[in-house]
Structure formats: structure tokens, C-alpha cells
Structure P
Amino acid sequence: MEYRKLGRSDIKVSAICLGTMTWGVQNSEAEGFEQMDYALEQGINFFDTAEMYPIAPSAETYGRTEEIIGNWFQARGSRDKVVLATKIIGPNKQRFPYIRGGDTRFDKAHIAAAVDTSLKRLKTDYIDLYQLHWPDRATNGFSALAYSHEADAKETPVEETLEALDDVVKAGKVRHVGLSNENPWGVMRFVTGAEAGRGPRVATVQNPYSLLNRSFETRLAEVAIREDCGLMAYAPLAAGTLSGKYLNGQWPEGARRTLWPDNMRYQGPQAEAATTAYVKLAQDHGLDPAHLAHAFVLSRPFVTASIIGATSIQQLKLDIAAKDVVLSDELLAAIEAIHQVYTYPCP
């Protein structure tokens with residue numbers, strides 16, 4: 001397993017990060033335990049979760065994934081072997097009325113409360129990487145490329161958020177902080193705010209990145225490298241799409257798209273055509289399509305870690321095996337040729 005620096009800290013994290021968002025809905029606690037046991041055996045020391053997990057979120061399951069991880073820490077005594085990342089939910093009053101009264105913000109009161117409840121569920125007294133799940137402002141994200149400004153939108157100033165994060169870091173509850181679903185303006189505001197002494201420096205940014213969505217390269221790759229704020233790539237398989245399992249109208253039983261067909265982010269004619277091309281490329285070179293997709297993400301110089309999530313131990317084993325795949329120059333050139341035809345099929 002390859003290990004990479006977490007921001008400018010002295011922490012080394014595995015290039016593969018274990019995603020956890022299915023535990024509590026699609027996966028039982030026992031299955032979550034099995035995945036964590038296996039990941040640790042394979043050298044994965046980096047786990048990522050969030051207070052809103054599992055997905056799909058609901059009032060009934062809110063916080064359950066963190067509870068499963070906490071129970072595993074307690075049962076295995078393995079807290080010191082894991083670099084643990086979690087997230088505070090961003091504002092979305094309509095969708096999450098059951099979380100802290102619904103009007104969640106990145107201010108001192110909400111961050112302090114969220115950290116304390118996550119610590120309780122996780123059965124630990126510190127979080128290694130605490131991330132802001134999405135911006136506390138109106139901006140383009142979650143498949144939107146174009147930005148439309150909302151001058152009167154409610155938002156918490158970055159400086160106030162940094163001061164709130166500084167409080168939990170100084171209290172010893174959080175070691176490092178990160179962003180998620182962010183844009184260059186947001187990352188740089190947090191970086192310059194930290195340089196001005198307003199709070200801790202962000203170590204990572206967790207955004208979508210895959211063969212079907214390479215928008216990070218134009219938006220944030222330079223920032224990630226120059227500011228040592230590396231990408232934690234989520235959905236490296238584009239929610240399983242790049243495995244090829246949905247091609248030709250297939251709807252596998254128990255798959256995420258089958259369970260939640262309204263999630264259209266990785267669906268549509270362009271997604272289907274691009275996926276077909278990448279799957280054929282992998283097969284022509286004797287590779288599993290999932291290995292091609294994962295190995296590409298892991299090969300990028302701005303990536304700190306690629307977040308792998310699985311609903312079965314067999315799938316997890318297949319995905320982790322991608323760590324040993326090295327893409328040839330010929331394969332990389334072929335990927336770029338496909339990318340020129342299908343540039344951003346799923347932003």
C-alpha cells in the first residue's frame with residue numbers, strides 16, 4: 001500500500017481510503033465490521049464517514065454509520081491504527097430538518113455541537129480530519145458547472161467558520177480540517193484565512209473525481225498541488241457506473257441505481273457512451289474496468305486518496321486490488337483520446 005502525506009501534516013494516509021456511507025442501510029453492522037477488518041489487513045489506515053450517513057439519509061438512520069465505526073473501535077481496540085475523517089452537514093433546511101433544528105450552518109454553535117455528537121457516536125475523543133460536507137453559501141456544485149450568484153443568500157463568513165474550527169482544534173477534539181464539494185474560490189479563502197491567523201489550514205478537499213467527471217482538473221488541481229491541499233476523490237467508479245454493470249439497460253438487484261433510480265448524476269446517453277468506451281478499453285488490455293477506473297484516479301499527482309466504497313466484501317477486495325495496477329503510457333494516451341470525445345459527461 002502506498003502512503004501519502006495529509007496536507008502539510010506529518011500524518012501518512014493510505015492512497016486508498018475506505019468509504020463507509022452504505023453501512024446502516026445497504027450494509028449491516030456485521031458487514032461494516034468485516035469491511036473494516038479486511039481494509040486494515042490490506043494496509044488501509046484511512047476511513048471516511050459523515051454525520052449524515054448512511055446514504056440515502058433519513059431521520060431514522062441519521063448518525064448510524066458513525067455509530068457502527070464507534071462500535072468497531074470499541075470491539076477491536078483499533079482506534080490508534082486509523083486516520084479517521086468525518087464531516088459536518090452543510091446547510092439544507094428542506095432536506096435535513098431533523099439535524100440541529102434544520103438550519104445547519106458552519107458557525108461556532110453548530111460546529112461545536114456537531115463535533116461533540118460525532119465524537120460520542122464514534123466512541124473516540126478526537127477526529128483526525130474534520131470536513132465541511134458542502135459550502136455554507138450558494139454556489140455551483142453537485143453536477144452544476146455554471147455559477148449563478150445569489151447576492152442575498154444567507155451564509156456564514158469564512159472567517160467565522162475558521163475561528164469555530166480553531167476552537168475544536170485547540171480543544172484537542174480535531175487534529176486537522178478539510179473541505180468537501182468545494183470550488184477554487186472557497187478553498188483559497190480558507191487557505192488565505194488560515195495564513196492570516198484566523199484558524200487551521202485545510203489539509204484536503206473531498207470532491208467527485210472519475211473518468212466520467214474530471215472537472216477537478218480545471219477547477220482545483222493547481223490549488224491542490226501548490227497549496228498542499230490534496231484531493232480525496234469520491235465516486236472514483238462514478239457510483240459503480242464505470243464497472244460496466246449498468247450497460248445495455250442492466251439494473252442489477254440491490255445496486256444503488258436500482259434502489260434509487262432518481263439519482264441521475266451518472267446516467268444519460270453521454271454517460272452510457274463514455275462508459276462503454278472505457279469498459280472496452282479496459283477489456284482490450286486485459287483489465288477489469290473497475291481497475292482501470294481506480295488506477296487512473298490513483299495515478300493523478302493532485303490526489304491524496306481515492307475513496308473506495310463497496311456493498312460486498314467481494315467488491316471491496318476487487319477494488320482494493322487496483323492498488324497494484326500501473327497504467328502504461330499507451331493506456332493513458334487512450335484514456336485521453338476518449339476524454340477528448342466525452343469531456344465532461346457527468347460533471
Structure Q
Amino acid sequence: MKGTNEENQQTTPRKPRTKEPWELELEKIVQTVAPGNKPGHTAVVMNIFRTAMKLAKESPGTLNLKITATTLNELRASFRTFSPHRQSPKITMFGSARVPAKTPLYEFTKDFAAQAVKRKFLVITGGGPGIMAAGNEGAEKGGFGLNIRLPFEQSANPFIDHETMLVNYKYFFTRKLFLVKEAWAFAFFPGGFGTFDEAFEVLTLLQTGKTNLIPVVLLEPPRFGYWKTFMEFVKKGLLKHGFIGESDLSLFKVFTNSKDAIEHIEHFYRIYHSMRFVGRKLVLRIKKPLSAKLLAELNDKFGELTDGEIAQTGALPEEDNEPAHKDLTRLVFSFDRQDYGKLRRLIDYINDKAI
């Protein structure tokens with residue numbers, strides 16, 4: 001695919017910007033405080049400081065400065081909490097804070113979390129009562145809590161290790177960032193406005209490609225009826241009127257059995273590993289090479305996703321910054337980033353058919 005006219009024009013290289021005296025001094029301080037930082041890391045830290053200096057100069061008001069400072073502190077606390085568990089697969093669980101302990105829904109949720117931990121997943125919840133407490137109780141020491149500070153209803157539940165696995169947030173948006181960012185899968189249980197807010201935001205991020213494809217399971221006990229009603233709304237209210245596409249239904253699946261839901265999540269990672277974009281090329285990393293026959297089937301069944309062909313390769317040169325994935329096989333093709341539901345079906349087909 002050809003680039004735009006603007007992209008094809010030759011541009012004159014920019015002259016290096018002359019640094020202010022304070023920048024030179026601050027660079028020395030950063031290098032003293034963190035001498036092991038790579039040059040690229042130091043450059044990013046300097047960009048953070050430059051933004052802070054611009055804020056100071058523009059003087060947006062005390063409240064806006066406090067919002068900025070609090071957000072940065074919450075990001076830092078979150079990075080620190082998750083850093084030791086970066087390579088551990090995690091399932092983020094959502095659901096109502098108003099589910100009493102010992103009820104069937106509570107026990108159903110607790111069982112899901114316990115099974116997830118047995119399968120080597122860590123669990124992330126919103127840290128509060130109800131479904132969140134059930135998730136943390138079932139996970140025992142395998143559960144994170146990302147708690148939002150509210151004037152009523154929610155405080156961190158007692159099943160979280162408050163020293164190493166709990167982060168308290170003032171802002172919903174920073175909390176939501178990490179509920180999504182750290183997840184390898186999402187599990188939604190019945191809940192109220194907050195649960196639907198989180199569910200539709202996750203589905204929107206997946207539908208638009210703003211987060212990489214991962215499994216979404218909607219769980220409830222048999223005959224509970226919550227997600228059945230939701231599916232009726234989705235099909236009659238959204239799909240029927242063309243507000244979503246039929247392939248968007250592939251982005252999630254309803255379960256009434258915890259074991260089946262966990263197996264669905266595990267199956268997603270049976271052959272498929274991860275994805276990233278290199279320019280206009282989508283790179284799907286897979287755990288083993290595909291046969292020529294299966295590769296031909298993918299091009300036949302999913303050729304509409306690309307204006308070229310789906311090719312099987314090794315790691316691309318642009319992926320040198322991820323050496324941990326260098327030995328994985330790649331499927332590479334141009335992707336217009338339009339139909340992520342169809343892309344999910346391609347991944348499912350690989351996991352189903354690869355030997």
C-alpha cells in the first residue's frame with residue numbers, strides 16, 4: 001500500500017534543538033539519581049520534566065496541577081506494584097460491589113477465581129466488596145486489588161495483601177487504565193452501571209484496536225438470566241440496527257460454567273501468543289509454524305482482512321526491541337484496522353486447526 005502524498009515527500013532533517021541551561025543541569029541530576037538508565041529512558045524522563053515546566057509556565061490553576069500530580073503518583077504506584085509480575089498471565093474480574101458473601105453468585109465468582117489461580121493465572125479486581133471480594137477470596141494470595149476511594153460503599157476488601165498487591169486510586173481513569181493494561185483476559189460477572197461502563201469500554205477498546213485482542217468472558221450461574229438479557233439487547237438493539245457488526249459478537253462469549261470459561265481463555269493462547277504493528281503491517285506471533293495447508297486456508301477464509309497475503313516469517317528487524325519473542329513464528333500482513341471481530345475469528349481458527 002502506498003503512503004500518502006505527505007508521507008512520500010522528502011523532508012529536510014530538523015536541526016537539533018538547543019537545550020536550555022536548566023535541561024542540561026536536570027539531565028545530570030537524572031543520570032546521578034538513576035545511573036543505570038538507558039539513554040532512551042533518560043530522554044523520556046526529560047520529556048516528563050519539560051511538560052512539568054510548561055505547566056508551571058502556563059499556570060493552569062492549582063486544581064489542574066493537583067490532578068496532574070495525583071495522576072502521576074497513581075501511575076507510579078501502579079507500575080511499582082505490577083512490575084514484579086510483568087510476565088505472569090492475569091485475568092481482570094469485574095462485577096457488582098453489592099453481592100453479599102455466601103450467596104450463589106458470590107460462591108460462583110469465588111470458584112472461578114480459585115480455578116484461575118490453579119491454572120497459573122493471577123487475578124485482578126477492583127479491590128472492593130461483592131464480586132471483587134469473591135474474586136480476591138478465591139484467588140487467596142494470587143489477587144491484586146485496584147481500589148477506588150469513594151465516600152460510601154467501597155473500601156479495600158480483607159482478602160488482598162495490602163502491602164504488595166493493593167493500589168488505592170482517587171481517579172477512575174487511572175484505575176481503569178491498569179484494570180485493562182495488565183489483563184491477559186477479562187471476566188465480567190453481573191453488576192450495575194459500573195460493570196456495564198467497564199464492559200462497554202473494554203469492548204470498544206477491542207473493537208477499535210486501541211488494546212490488543214484478548215479473551216472476554218461473561219459469566220453467571222446457570223439460569224441466572226443476566227447475560228441472556230444483555231445478549232437480547234445487543235442483538236435486537238445494536239446488531240439489528242447496524243450499530244455493531246456481526247463479527248463484533250466474536251469479541252466475547254457467555255459462560256455458565258467456570259471451568260469452560262477458563263478453558264476458553266487458555267485455548268486463546270494455545271498457538272497464538274501476541275500481536276503488534278510494524279508500520280502498516282500487523283504481526284501475529286504464534287508458538288509454532290503453521291502447515292502450508294493451514295496457511296493457504298487462512299488466506300482463503302480471511303483474505304478480506306488484507307490487500308495482500310498472509311505470510312509466515314520469522315521476527316522482523318523492527319522487533320529487535322523485544323528479544324524475548326525473537327524465536328516465535330510470525331504471521332505478517334497488511335491490515336486496515338477495521339474489523340477486529342474478524343481478526344479474532346482468524347486467531348480462533350489458528351488455535352482450533354493448528355496441530
Structure R
Amino acid sequence: MNLQAFTQARGVSGNEGAAREVILKAVQDHIDEHIVDALGNLICHKRPRRPAPEGGRAPRIMLAAHMDEIGLIVTGINSDGSLSFGKVGGIDDRVLVSKQVLVGESAVPGVIGYPPIHLIPRSERDRAPDMTKAVIDIGATDKAGAEKLASPGDYVTFRGEWAELDPTGQRTVMAKALDDRAGCAVLAELLQGDYAVDLYAVFTAQEEVGTRGARVAAARIAPDLAIALEGTICDDLPRLPEDDTSPVTRLGDGPAITFMDRSFIADRRLLNLLLRVAEAKGIPHQFKSAVAGGTDSGAIHVTGGGVPSITVAVPTRYIHAPISMLSLKDLDHTVQLVQAALYALEGGLPS
């Protein structure tokens with residue numbers, strides 16, 4: 001499994017090159033050809049390895065997992081040597097304070113600086129931090145010193161080293177960029193199988209800023225159907241007694257099948273097929289119980305004349321934050337579920 005290497009590669013939306021190189025190295029022996037398109041998508045093609053059942057046409061299937069991660073971008077260099085910055089992707093200001101970052105191609109270490117609590121008026125301490133007051137501190141003491149290390153337009157990634165935790169046998173890991181390097185790892189594993197389908201595995205660019213890569217890749221491929229592979233909301237931590245709502249997903253309960261989010265409604269035929277193969281194979285699975293967020297399926301399903309699409313995701317705690325957590329058991333079960341679906345789709349999408 002390539003997940004650790006994938007998470008440690010740096011690839012904020014619009015600057016996925018380093019992540020793309022790591023992913024291509026992992027999959028190149030299992031594909032027939034690949035291209036990198038104008039938007040930076042890595043499109044891998046694996047031709048059918050067996051004839052389609054009953055001599056039919058092998059369906060053209062697009063599997064999509066986005067390479068890009070949330071991050072920051074340098075917007076200016078200040079007279080005191082600090083860096084002003086903007087957000088790339090959806091990030092809650094409350095998770096940014098005092099986080100370690102790496103700036104630019106040289107990975108200059110820094111920290112997001114914010115006034116200490118001693119200097120924050122009591123009337124403001126219960127509010128979300130005002131990130132207009134925050135800067136990135138790279139240790140420079142003046143503008144000239146900072147300009148030797150960074151420039152406006154430099155991308156900034158969070159520093160989130162890989163760690164393995166196993167207090168309950170869940171094979172839990174934490175790292176940066178699990179959304180969506182988890183999906184990328186699932187897709188890389190799936191490429192090792194042989195199928196009677198015309199498979200296009202797309203590691204998409206710029207999902208976090210509007211599912212842009214998936215849209216242009218789907219237009220190029222014109223698939224018969226598509227499955228997006230994601231890391232999704234997991235909020236199963238202990239709750240207050242008065243909060244009796246169910247978690248969106250639970251760690252360890254298997255891949256989360258999305259029937260609807262803000263960007264698309266899942267194709268019912270694909271939904272039923274996934275449920276059927278999961279039951280037949282005894283693969284743990286769950287539904288994403290909140291109609292929230294959006295995925296590459298949202299862009300793919302409205303491409304051309306329309307593409308039947310669905311999203312299957314690995315439950316991930318603390319997504320869209322500098323560090324996240326997931327269970328490798330869920331990751332393995334996601335591979336098993338989607339692989340079983342690919343075999344079931346060799347004759348095409350059931351009516």
C-alpha cells in the first residue's frame with residue numbers, strides 16, 4: 001500500500017506535480033499508457049485484460065481520486081519578514097493557529113503566527129480567530145531576508161508527518177492530506193487487478209477548488225460510468241449527552257457509500273450494485289449519512305450527455321485540517337468493495 005508515500009508528497013491545488021510524480025511511479029507498471037493533460041490530471045489507461053462476457057463491448061469506466069490537498073499560498077512579504085497568505089481550498093480558520101507549514105519548492109519551514117492569548121482582549125477570546133491578523137513566520141527578521149526564502153505565489157503545505165496508532169486494533173494512521181491521498185491509494189491498488197473493462201484511472205487536479213480536473217478529464221474520456229474515490233467526513237468521537245445525532249460515518253465500519261451530497265445524486269443502479277456485491281462478499285460498508293460536501297462525481301455526472309456516477313469514500317476524521325486520521329481496515333475494505341464492483345460491471349451497468 002502506497003498511502004504513506006502519497007500523504008507525504010506535497011501537492012496543493014494547482015501545484016500537484018510532486019504528488020503526481022510519486023503516484024505515477026507507484027502505478028506505471030500496472031497501466032498501458034498515461035497522459036498528463038493541460039490541467040494537470042494524471043490519466044492512466046488500462047485496457048481490458050479479458051473479453052467482455054458474451055462477446056459484448058467492455059464498458060468504459062472512469063475511476064477518479066483527486067491528488068490535490070488543501071493548503072495556503074503566499075500573497076505578500078511584509079517589512080518584518082513575515083509572510084501574508086491566502087487559503088487554497090476550504091479551511092476553517094480555527095484549525096490554522098500555530099500550525100507548522102512548509103513554504104515553496106524548497107520546503108522552507110515556518111509556523112502560522114497569531115497573537116498569544118495574553119494579548120487578545122477578553123471580549124474576543126470566545127470568537128473564532130481573525131486570520132487577517134495571522135502571518136507565516138519563517139524566522140526572517142526583515143523583508144530582504146524573507147525574499148531570499150519565499151516569493152508571492154509560493155504554495156504552502158501543512159507539515160503532517162505519518163504516524164501509526166493502534167489502541168483498538170483498527171490499524172489507525174494519521175497524516176496530512178488523507179483527503180484524498182486515501183482515494184489515490186485505493187485507486188493505485190485497484191490498478192493491480194485485471195478486469196474485462198476499459199479502465200481509466202484518473203488522479204485528478206484541483207478538486208478542492210471546484211472539481212475542475214474531473215470535469216475536463218471526463219470530457220476527454222467520455223466514460224459509460226464513473227466511481228469517485230474519496231476521504232469523507234468521520235465525526236464519531238464522543239459527544240455531549242444532549243447530542244443524540246448519529247455520526248456521518250464511523251471509523252472501522254467500512255467504506256462509506258454516498259447516495260447524495262451537495263454536488264450530485266448517486267445513480268441508483270450503481271448504488272444497488274455496490275450494496276449487492278458488499279452483501280455477497282461480506283464486505284463491511286456504511287452510508288454517508290449527511291448530505292454535505294461535494295466530490296468529483298459532481299463534475300463527472302453532468303459531463304457530455306450525463307455519466308452515471310457514485311462516490312465511495314474512506315471515513316476520515318478531521319478532514320480539511322492540517323492532520324487527519326483513518327483506519328487501514330476501512331481502506332482495505334474500500335479496495336475490496338470497488339474491485340468487486342468492477343468485476344460485477346464487466347457486462348456493463350445493469351438496468
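State the single structure among P, Q, R that was used to calculate helix-only ellipticity at 222 nm (-39500 (n - 2.57) for each DSSP H run of 4 or more, over all residues; to 500), giving -7000.
R
Can you tell which of P, Q, R yields -0.38, -1.37 when log10 I(q)/I(0) by the Debye sum over Cα atoms at q = 0.07, 0.15 Å⁻¹ is derived from it?
For log10 I(q)/I(0) by the Debye sum over Cα atoms at q = 0.07, 0.15 Å⁻¹, the value -0.38, -1.37 is produced by structure Q.
Between P, Q, R, which one scores greatest on FRET efficiency 1/(1 + (r/R0)^6) of positions 60 and 124 (r between Cβ atoms, R0 = 35 Å, to 0.05)?
Greatest value across P, Q, R: structure P.
Kindly point out which one of P, Q, R the value 16.9 was derived from, the read-out being mean count of other Cβ atoms within 10 Å over residues 252-259.
Q
Out of P, Q, R, choose the structure whose coordinates give distance in nm of label points 7 Å out along Cα→Cβ at positions 36 and 68 equal to 3.0 when calculated.
Q
Given a computed value of 24 for relative contact order in percent (Cα under 8 Å, 6 or more apart), which structure among P, Q, R does it belong to?
Checking each candidate, the match is R.
Comparing mean count of other Cβ atoms within 10 Å over residues 140-147 across P, Q, R, which structure shows the greatest value?
Once mean count of other Cβ atoms within 10 Å over residues 140-147 is tallied for P, Q, R, the winner is Q.
Which structure, out of P, Q, R, was distance in nm of label points 7 Å out along Cα→Cβ at positions 164 and 236 derived from, given a value of 5.1?
Traced to structure Q.
Quick note: the coordinates plus some simple rules give every number you see, no bench work behind them. Just so it is clear, the model here is predicted, and its values are computed rather than measured. Cβ atoms are built from the backbone, for glycine too; each structure is taken alone.
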